[in-house]
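Several structures are given next for inspection.
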Structure I
Amino acid sequence: MKYMHVDNVEPGQFLGRTIFAANGTVLLSEGVQLTVYMITTLKRIGVTMVYIKDPLFEDVEIVDVASDEAKRAVMQRMGETFESIRSGKDFNTRHINGSIDNLLEELFKNKEVLVQLSDIRTQDNAMYVHALNVCMMSVMIGIQMELPMNQLRELAIGALLHDVGKMERITNDDAEDRRVHHTWRGFEMLKNKREFSLLIAHVAFQHHERIDGEGMPRRMPGDQIHVYAKIVAVANTYDNLLYDLSLGRRMLPHEACEHMTALAGTQLDREIVIHFLRTISVYPTGASVKLSTKETGVVVGQHRGLPGRPVVRVVKSDLNDHALEIKEVDLAKQTTVFIDSVML
């Protein structure tokens with residue numbers, strides 16, 4: 001399986017990972033043979049990257065920290081919750097709690113797996129996938145920090161609902177005002193939920209605060225920001241760097257990790273960034289890369305303790321694209337070889 005830009009996908013190739021709608025239903029199933037119409041539709045609905053099956057990499061498995069079933073259940077509950085808020089109705093916290101419990105169980109079971117944000121985004125599901133990703137990354141950071149299960153549960157719910165204030169329509173076009181507004185609105189919505197800890201509401205309120213006291217909405221110094229909000233700020237920043245075009249060019253995972261390292265100690269909590277970097281796949285499985293040896297290959301394996309030193313499969317082909325030689329380069333062992341660039 002290879003991870004590639006949709007512009008490079010050709011008709012006749014087979015989809016490697018299922019693409020879901022915002023409510024968790026299937027848009028395109030894994031294994032479907034793509035047509036010109038399907039590829040055009042994927043571009044139209046905002047898909048930029050997809051997984052494609054490849055005979056030379058058919059044994060490559062994308063190991064996720066949570067199953068499609070668990071993630072789909074969370075997205076369905078989020079869809080119901082957000083729709084209720086948009087309609088001015090109350091939302092059912094029990095549904096969220098149930099889906100979170102199942103997700104937590106899988107994340108804890110797979111705590112040694114590096115996080116790879118492999119769910120394909122569309123314009124329709126982007127907000128839901130973002131919230132789910134922030135939730136999963138926050139929990140994995142919390143596990144690294146050895147938080148007890150009751151705190152992981154609070155953290156997971158807070159992370160999932162950190163942007164709930166955006167469900168209210170805001171007419172002000174100023175981006176900073178909108179960001180301040182949604183933190184206050186999220187806090188107001190969640191603090192009145194007796195089934196939720198007040199700390200969950202503070203995640204929505206504080207996740208745009210900064211360690212140096214220059215954040216929003218209250219410019220709180222780092223020692224006054226709750227640890228849940230600090231964790232969610234790290235996960236939220238990473239996901240936005242990868243996918244939010246309003247921040248400029250979308251970054252690749254290794255670029256985003258470098259950028260976040262630069263933010264540690266000012267915008268983000270340094271210790272939490274360190275924990276984060278131990279949980280994330282810097283070069284995701286399936287990504288095409290160019291090595292310092294001038295060879296090109298595909299990432300086929302990961303090392304938990306060395307996320308920046310994956311296993312790369314190099315395939316040398318003839319002019320007719322027939323494989324002549326296949327070898328695997330384990331960068332954890334071949335310490336003089338480096339990844340020069342990621343090829344999309």
Structure II
Amino acid sequence: MQIRIKTLISALLLTLAVACSPAPDLEIHLGGPTMGTTYNVKYVSSADINSAELQQKIDQVLLEVNQLMSTYIKDSELSRFNQWHSTEPFKLSAQTLFVMHEAKTLGDMSQGLLDVTVGPLVNLWGFGPEARPDKVPSQEQIEAAKAHIGLDKLILGEDWAQKTDPLLYVDLSTIAKGYGVDRVAQVLEEQNINNYLVEIGGEMRLSGKKANAQDWRVAIEKPVTTERAVERIISVGNNAIATSGDYRIYFENNGKRYSHLIDSKTGSPITHNLVSVTVVHPSSMTADGLATALNIMGKDKAIAVAELNQLAVFLITKEADGFKEYTSSQFRQIVTIN
């Protein structure tokens with residue numbers, strides 16, 4: 001599966017940078033490690049919310065998601081499915097199947113460019129859990145890996161998944177963090193918390209207002225490798241936001257730069273000049289996957305797909321004279337640029 005860096009600036013640092021007149025006695029921050037990164041939750045507190053108990057619930061939910069869908073945990077449910085070299089049905093949890101269904105839906109929307117079975121190619125290029133020394137694989141190696149890739153080889157049933165190719169490998173990491181964000185937001189809303197910011201590894205979901213009654217604001221990072229800088233600060237309302245960029249995870253070989261974003265159709269890293277894609281959507285899981293898919297497409301196709309599906313999208317291309325921004329009509333309707 002396409003592995004990508006999370007390019008939205010940390011929720012905690014962002015809040016410190018752009019907040020005005022904070023009310024720390026009303027705005028609670030919870031955080032910790034998860035999914036190989038960290039999570040941050042900020043919410044407007046009320047007297048009947050026990051923050052310690054709330055954090056326990058959040059930690060438990062994230063632990064469960066990780067144990068189900070991580071490819072780095074050898075006995076996770078997804079890892080056991082990948083180790084199941086059989087074409088017989090494999091029983092899966094409702095959560096894993098739900099995320100797999102969304103992955104197939106987004107795969108169809110992106111004409112196969114978001115492909116959660118592309119893991120063998122990601123590993124071959126050295127960007128997956130089986131990382132290896134930076135090197136360019138041969139065309140023969142690429143074709144051999146492509147032979148076992150394809151969403152059509154993954155069949156989903158009511159409580160099971162099935163491979164038509166026993167060597168099929170599924171990696172949900174392009175949408176699993178987003179799903180984790182959505183699950184944490186669900187925990188908060190079950191506690192009647194409706195003013196919050198949830199962030200996991202750069203994927204965010206926001207609702208309501210800050211403690212000072214101002215909108216939550218999010219920084220989109222400038223797509224440069226030499227520094228951490230802000231391209232835009234935006235308000236997204238009650239929505240999630242995810243950004244995919246190809247400018248931090250890469251390797252160089254003989255003077256050529258190879259991105260971590262792999263096009264499953266060619267079997268190789270992308271080579272176009274679209275360097276950052278931000279998607280705003282009610283679901284963090286969906287925004288997470290779409291940001292990667294649109295980034296792989298390139299600017300022209302990404303804009304066309306965004307307009308066809310009424311997606312709120314912000315694109316940055318790298319031109320000879322600097323960076324250029326593009327926005328979809330839906331983005332201009334629902335997003336405020338500060």
message: Once distance in nm of label points 7 Å out along Cα→Cβ at positions 63 and 239 is calculated for all of I, II, which comes out largest?
response: II
statement: Highest-scoring structure on percent of Cα pairs over 17 Å apart, for residues 231-278 alone (candidates I, II) is II
field: Origin of the derived value -13000 (helix-only ellipticity at 222 nm (-39500 (n - 2.57) for each DSSP H run of 4 or more, over all residues; to 500); candidates I, II)
entry: I
- prompt: If relative contact order in percent (Cα under 8 Å, 6 or more apart) is computed to be 14, which of I, II is the source?
  reply: I
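Each reported figure results from applying straightforward, stated rules to the coordinates on display, with no laboratory input. Because the structure is predicted, anything quoted here is derived from the model rather than measured. Cβ atoms are built from the backbone, for glycine too; each structure is taken alone.
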